[in-house]
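Colleague: Some structures to go through are shown next.
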Structure P
Amino acid sequence: MYVRSLLISISLMLGAVAAGAGENPPLQPARAAWVDAARVTAAESEPGSWLVHGRTWSEQRFSPLDQIDRSNVQELGLAWAYMTGTLRGLEATPLAVDGVLYLTGSWSVVYALDAGTGRELWRYDPQVPRRIGRRACCDVVNRGVALWKGRVYLATLDGRLVALDAATGKLAWEVMTVDPEADYTITGAPRIVKGRVIIGNSGGEYGVRGYFGAYDAATGERLWRFYTVPASTTGPFEHEELALAATTWSPDSLWETGLGGTVWDAMAYDPELDLLYVGVGNSSPYDRVLRSPGGGDNLFLASILAVKPETGRLVWHYQTTPGEQWDYTATQPMILAELEIAGRERKVLMQAPKNGFFYLLDRATGELLSAEKIGYASWATHVDMQTGRPVEREEASWSKEPRWVAPGPPGVHNWHPMSYSPRTGLVYVPTLDNAWLYTPLPGFRHQPGDFNTAEDFHALGRFVKYYIPWCSPSHLTAWDPVRAKPVWRVEFDHPANGGVLSTAGDLVFQGNGNTRFAAYDAETGEKLWESPVGIGILAPPISYAVDGVQHIAVLAGIGGTPSLNRVAVPYLNEGRLLVYKLGGSAPLPPVKPRPAGVVDAPPLPASPETLERGEVLYSTRCARCHGFFAVSTGFHPDLRHASRAVHENWDAIVLQGAFESKGMTGFAGLLSEDDSAAIHAYVVDRALSGPSYFDMAMDWLRERVCIPTSWMVD
């Protein structure tokens, strides 16, 4: 440590001399973001930094800073704001190191900002081809970077792993980690362990084969890869763990779909046990009878894996949802802690995956210590502690007929980070109430480039008309992991929920889709402070210090999954980083209203049969972005309000991809000219006819009626 510090000091002195001619010299490469294993291990000795994704390898997202506490949080004000220039979802965790913030925005753009003032030091745009946006199930988001020995590491939406010079933002190297012709994307933040950059990918809904791998931080060379599902039941197998997985799949499984199991978010690392923990995603397609006709648990779908970071070899695994068929990923954040369980101190791993249960595992062995419901989950009654398996309800199986099941694909807890406070012993989890009408698609066949969940989206769309929402669809839940029960819960009237930060000031910070950023008492849940941001927040806050002053930072800009679930916004979704401190007095950036739509559609006479066909095709191909019934939420264009130029060039846009630079790829491989014409007729009909009496009646009912939480029965 002394030698490294001496070398850094010498380098800084030499750099200062060399930079004397410039007014604003860049940070010196030897000092900028010099993060290594020793520094991360000793993270508690520099509480003012945020070195890795979860602040420490344990991913607790707890800040030891206590300058801001329950007694003075009312004095919190905006220190500065930075406009990202984005209109799509922002989900990143900024890293704060040596006076610089490193963060990402939409389309995988990286920003380096002065942590004290918000001045932009550099920006790197990886130039992700806009056609890749069609492959992204849940927006063109990115959850952040990793830092290692003077470099910034980014995983791009189109599957590249990129290393940048932390002082200048200049490219050091990049490698492609996926097959660029397949439907892979990456939205997660890389982790770095023992000089190895660990990254997975997304794309399970489209039909890809999941894996994660390690790359040399110095060169980008691939060191190992772990496939989460086999390519057949007979081999050859890329690594020995797949022989075990193959015994849990049917020989006539839909191998052409890739089967899913993507690793798109959560990881954690225990340096004492030298174990890397990785969460595995959902199946492809969802329907398990169709996917694996002979049954089976389908390892390693929806599982937590413990592997050796140097080799990628499996030490243990635990499957949260055997035979997964509801998009119940186990990619949600994991937290490592030491807890006293039944009179014995245990090294534990905690996770609240989508399926609605909060799991406590011994992280050395994978032994299940507890699993209790943290939210409304109708698919299973409980987890059998003898077998470690959930006890499913028969009526949750939807392979033969549509079934309402809770939770739906958003899960009781999704990617939004939770936080653990060692002061209170509580885990603070952003939770959701939701259900989904899982509807089998007759005659499903895998089609590359398309959504391949085997759901009938047209039938689903028609049922959405009748859906009555919950009164409190989202909440902040304080969970006692030792007693396996909730302690308090704050309820919100908006379905978009933000990530969480807890601090030594006994505060919990969280943003929400209701355009507020708030601080709560960590022991009671009482709201102590609130900032009217004016724009929705999904990203998790962090806390850092500059010149001894504690700051709280959070990205505002809604998108992601809520943008696909009918969350309407009346404002222009201009992204921003907001940074607060005690006594801050900077004005909040203004929020612009979303422009009102104008109907300029030409009459397109069409038969009832054409309109019905157009509705089916629209529901299948277009509704996921542009909204069911051609009613957009505001994140993507409302096609009822398309300009006359759009209507006149409809085929050029829909089939040939004339708007590819805006993220709208052509569908020539999936739609014919007759298909395009039918969709166009349906959209124009929706634009010119306006809402029906039925639509208005249902809207009136939804505004006044909702399902109270007290009605939920397990």
Structure Q
Amino acid sequence: MIECSKTGMYYANGQWVADDQNAAAKLAALGFEADREAARRGTIAWGILEKHNTSGSMDQLKLKFDAMASHDITFVGIVQTARASGLEKFPIPYVLTNCHNSLCAVGGTINEDDHMFGLSAAKKYGGIYVPPHMAVIHQYMREMQAGCGKMILGSDSHTRYGALGTMAIGEGGGELVKQLLGKTYDVARPGVVAVYLTGAPRPGVGPQDVALAIIGAVFANGYVKNKVMEFVGPGIANLELEYRNGIDVMTTETTCLSSIWCTDDKTRDYLALHGRGDQYAPLSPAPLAYYDGMVTVELDKVEPMIALPMHPSNVYSIRELNENLADILHHTQEECARLLDGKAPALDLVGKIENGPLRVDQGVIAGCAGGTYPNIAEAANILRGASCGAGEFSLSVYPASQPVMMHLMKTGALADLMAAGATVRTAFCGPCFGAGDVPANGSLSIRHTTRNFPNREGSKPANGQLAGVALMDARSIAATSRNGGILTAATELDYDPAIPAYAFDASSYRSRVYAGYGQPHADDALRFGPNIKDWPEQPALGDNLLLKVASFITDPVTTTDELIPSGETSSFRSNPLGLAEFTLSRKDPAYVGRAKAVHQLELSRRKGDAAGLEGILCTVRTIPGCETLRAEDVQIASTIYAVKPGDGSAREQAASCQRVLGAGANIAVEYATKRYRSNLINWGMLPFQLEGEPAFGLDDVIFVPGVRRALEEDARSLPAYVIRDGKAIAFTLTLAPLTADERQILLDGCLINFYKRG
């Protein structure tokens, strides 16, 4: 079904040649030379990156994007940062959507204040404002902004429009600020992995099934980490465009950097339907192209899939799960308990086996992954004339945009869903991050959404609450709903998958979306609310750095949800200090107190009070070259250690919250995503890495001498010392390559300082 090549692969006029000792002869027989570097230029990705690169070197890219997108959890902080850095107007189309903090009853007036700030920013700087309930961020961008050969940057990790010929990247807010100020997105040229599709999906198998199968094959081994996934092959022609979108948006969960697909007449038709036929261009590999690997996907062999708690890569076919139900569920709940490490009640999955099959408690079809027209229309076909039942099981459906909802209404699909007992809501991302349809304690929810991380559904373990989410396709969610909550694959039912053709109606957008790109009103005032706060000032990096370990996390992977929770924190995203109180609250509730105590030591040191530092300094002075160091020579900050932090969301607050509490660094074996490492850098925190077992633990003190000079000299290896029991224990910290601007941002203390310095 899914196979990953063990070597790089040449694409030669439709044939694949492994990059091994026989490659030269095989390519010669096809009329090509085995020149790997020249062949790299033949990928679709190379052409788009080259078009957007301003550095003059394809090894170190400096990219400028065609458009950007943010939602109401991120755009206030981005505009505030850009404003503090000298923003005058939006230089490219910048879409401010309101699909995360749509529930204005949560947090009093806070959320609507953020929305009004966004509208005032669109008016002042010349932007595009999409009001609450109109569209989720990525559906709007598909409908109104994506186009062949374009690049789009978004402050949401699922910024993916590859199926429309657009290379899109989800990043932290700092990277969007750079674009707003006319700067560039700097990254080493990524590798490109081909995703070769063959065959056609069977009826009942949807895009989420294909996506989960791919994620299960490539996440754990890091096969596509920070690379571009380039979708090619004859199977593409057998997929409708929204089906492709449904696969594409989930590529984020593989940890790839971006994605791109071959385009065809279906791409042209989609763009024309949405009034942008001029945005079409044929995209395909050159006659000779080189890929750093290849994932072969036999679409006809993909089965209905399920990703059990608590990660999208915890994938099984529904058939496999049902055949080994007790064993798989027992193993999963043990893994969940280990992941939560006693910080929450046990999640009882085995107890949900009911006379043989598995009973689930809730179904949700929503967001950028689930809320598209074909997903909901086919779910309605499955449920037509049926009932979800009047018991504990419930089904909620969220169309991804007003145009989608309007057409579902016109075709009668919404009426069919409602008649079956489903509730239909407006466009909202809440079920993806814990702000909508929060299930009862101990429940298991099946969702066609993007993630099922711990507590992603909105439970609060610290309060004794825990529920689980399993990811599934809308079709099998509908089949399960028809069966009253008994887990059922859509392929087990006999139904007509045919749905009415979609007709896009943009009238709701014309009526309500503020389209102000290129029309800034510089004299207009931004509209603030009491929860919208400026970023606190941050110091430049000191000459020497004393770090106290305020959290020590040994989990294999730490998600951004664990670094800063989603859901209940949403209303505080415009208030840096208020939000910081939630930092690591699900993973390490004592972190905030520890970090604040360290920050207080630094504040006292700056005022000349080094009473809490003298004993440590005595040990520091035993280190060669440090004999005369004084308190004023040593900057104090907190740090966290985590094995692999930053999997998941792009939101910068996973880093900025640590920073406003006085953090100066992270120490990790590796960083799960480029975007989290970028967030650390943009907020002035050194992204240290460490090989082997750490020589330190929680509450230990680490001294990094000459850190400022080392950074100025672009050092890759830095001597460090654990200060413990009057001894200085030497070890080594490393820094992966940094650009000149990244080094200067770290030296200045954060991105805002970097721009203020000029």
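Coordinate-derived values only; no laboratory data. Because the structure is a prediction, the values reported are computed rather than measured. Cβ atoms are built from the backbone, for glycine too; each structure is taken alone.
Colleague: One of P, Q was used to compute helix-only ellipticity at 222 nm (-39500 (n - 2.57) for each DSSP H run of 4 or more, over all residues; to 500), and the result was -4000. Which label is that?
Modeller: Considering all the candidates, the number was obtained from P.
Colleague: Another question about this same structure. Could you figure out which one of P, Q the value 0.90 for FRET efficiency 1/(1 + (r/R0)^6) of positions 196 and 644 (r between Cβ atoms, R0 = 41 Å, to 0.05) was computed from?
Modeller: Source structure: Q.
Colleague: Which one of P, Q has distance in nm of label points 7 Å out along Cα→Cβ at positions 68 and 684, as calculated from the coordinates, equal to 2.1?
Modeller: Of the structures listed, the value fits Q.
Colleague: So if we calculate FRET efficiency 1/(1 + (r/R0)^6) of positions 308 and 340 (r between Cβ atoms, R0 = 30 Å, to 0.05) for every structure here (P, Q), which label has the highest result?
Modeller: Q
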